[in-house]
Structure formats: structure tokens, C-alpha cells
Structure 1
Amino acid sequence: MKDGNDPLLKYPAYVKALELFDNAFKDTEILLNDIRGREITRQIIRSSGSISANFEEGYGRGTTKEFIHHLRIANGEARETKGWYYKSRLFLPEELINKRMNEVDEIIALIRSMIKTLGLKA
């Protein structure tokens, strides 16, 4: 995990996004065995990594407005990740897909709540 002093770690959605990326990295190992699964792997890794990356970029910009903007992008990346997990259902076990989709739904809910809360302060 990142430096324990990182202020982003106070946001559960960010921590969960980092964990999702780690899980996606492990989950996609099986997809690499099939040429069709390789493209899905690239997309899952890219979109799941972009969730936390947008937290980092938006927070780093230093304004609430920019942070909210990047949280919206992170939310879109989370939705995309969920879609790619659905598309991987022909390769990955249903139980795993359902687990990851639930994790992504939790991240989405947390991001939406953050956007609403930060928007009230802006």
C-alpha cells in the first residue's frame, strides 16, 4: 500500500480502488492464456488503474473543483471496469465476477457520495 501519511488514504473509495487494481491484476492472469482474453486484460487493468489514478491527479491539483472533476472521471472508469468484468464472464468464474462487480459498485457509491459532499462545500 502507499505511504501511510498519504492524505488520500483517508478516503475509503481510494483505498478500495487500490485494492481493486491489485485484485484485477491477479484476476486477469487466466485471461492471458487466450488471445481474446488479452484485450479484456488490457482494458480491465487500464480502467481499474485509472480509478485510483484520477483520485491522485484530482487531489494533486489542489482545488475542490478539480478534485470533483477527476472523481467524476474515476466514477466513469469504475463503470467501465464493471463492464469489462461482465465481458470477461466467458473466462472467469461467475462467483469471482459477482464479487468484483459488488466491489466496483461499492466504489461507485463511495465516489458518488464524495462528489455530493464535496459539491456542497464548493
Structure 2
Amino acid sequence: MPRVRRGFKGRRRRNKVLKMAKGYVGGRRKLFRSAVETVERAMGYAYRDRKAKKRDFRKLWIVRINAAAREQGLSYSRLIDGLNKASVALDRKVLAELAVSDPAGFAAVAQMAKSA
């Protein structure tokens, strides 16, 4: 089988990996094989943590909504159930923002949930 000289394509592939390894320490930045291992691991962590970030923010929103709902004399689950029954289409991100920045507005929403 003949020897393959990759030239441009191979250099472009290596440079892409080495560019992603910028900022790493020692051989992890300079040596291709070490850089490939480190970049692959980093990309795996990045993928995993993009999913975890969504979970973490949802948890935070629920905690904020629950705290504000308790001030209105409701539990979190009763508030969400009441909003669903009242056909109020606000997601948790918006409810949490209301709870933090506009307590009067949140109180009105909680009242709608109570009455439903």
C-alpha cells in the first residue's frame, strides 16, 4: 500500500486541534497526541455540562418560585397546579424573574392560581 502524504488536509486537522488546545499547560498545548486526548476530554465535559447547566437553572428557578409562593401562602406544587388550571402559560424562568424583580406582579399571578 502506498504511503499517504496528507499535506494540507493533515496540517489543517492538526492545527484545528492545537488551536482548541490553546491555554493548556505544557505538552497538552504543544504536542499533537497529548492535545488530542485533552481536547477530546474537554469536549466531553463541555457536552455533559451543557446538559447539567439546564438542570441547574431549572432547580434555581424552582427554589425562587417556591420561596415567593410560600410568602403568598401557597406551596410550589399548588401554585403550578393552579396556574395550569387557570390556563396561565408562564414558564418557570419567567415566574422566577417575576418573583425576584416584581413581587407585586408575582402576587397577582399567585392570586390567579389560588382562585383557580
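Please treat every number below as a calculation from the coordinates, not as lab data. The structure presented is a predicted model; accordingly, all values stated were derived computationally and were not measured. Cβ atoms are built from the backbone, for glycine too; each structure is taken alone.
Given 3.5 as the derived value for distance in nm of label points 7 Å out along Cα→Cβ at positions 12 and 52, which of the supplied structures 1, 2 does it correspond to? It would help to have the intermediate numbers written out before the result.
Numbers: 1: 1.8; 2: 3.5.
It was calculated from structure 2.
If semi-axes √(5λ) of the Cα gyration tensor in Å is calculated from each of 1, 2, which structure is the one that comes out at 28, 14, 12? Intermediate values should be presented prior to the final figure.
Working: 1: 28, 14, 12; 2: 54, 14, 11.
Considering all the candidates, the number was obtained from 1.
Determine which structure produced the value 28 for relative contact order in percent (Cα under 8 Å, 6 or more apart), calculated from the coordinates; the candidates are 1, 2.
Derived from 1, not from the others.
Output the label of whichever structure in 1, 2 has the greatest value of mean count of other Cβ atoms within 10 Å over residues 44-51.
Largest value of mean count of other Cβ atoms within 10 Å over residues 44-51: 1.
For which of the structures 1, 2 does the calculation of distance in nm of label points 7 Å out along Cα→Cβ at positions 60 and 92 return 1.3?
Details: 1: 2.7; 2: 1.3.
Source structure for this number: 2.
If distance in nm of label points 7 Å out along Cα→Cβ at positions 4 and 36 is calculated from each of 1, 2, which structure is the one that comes out at 1.2?
2
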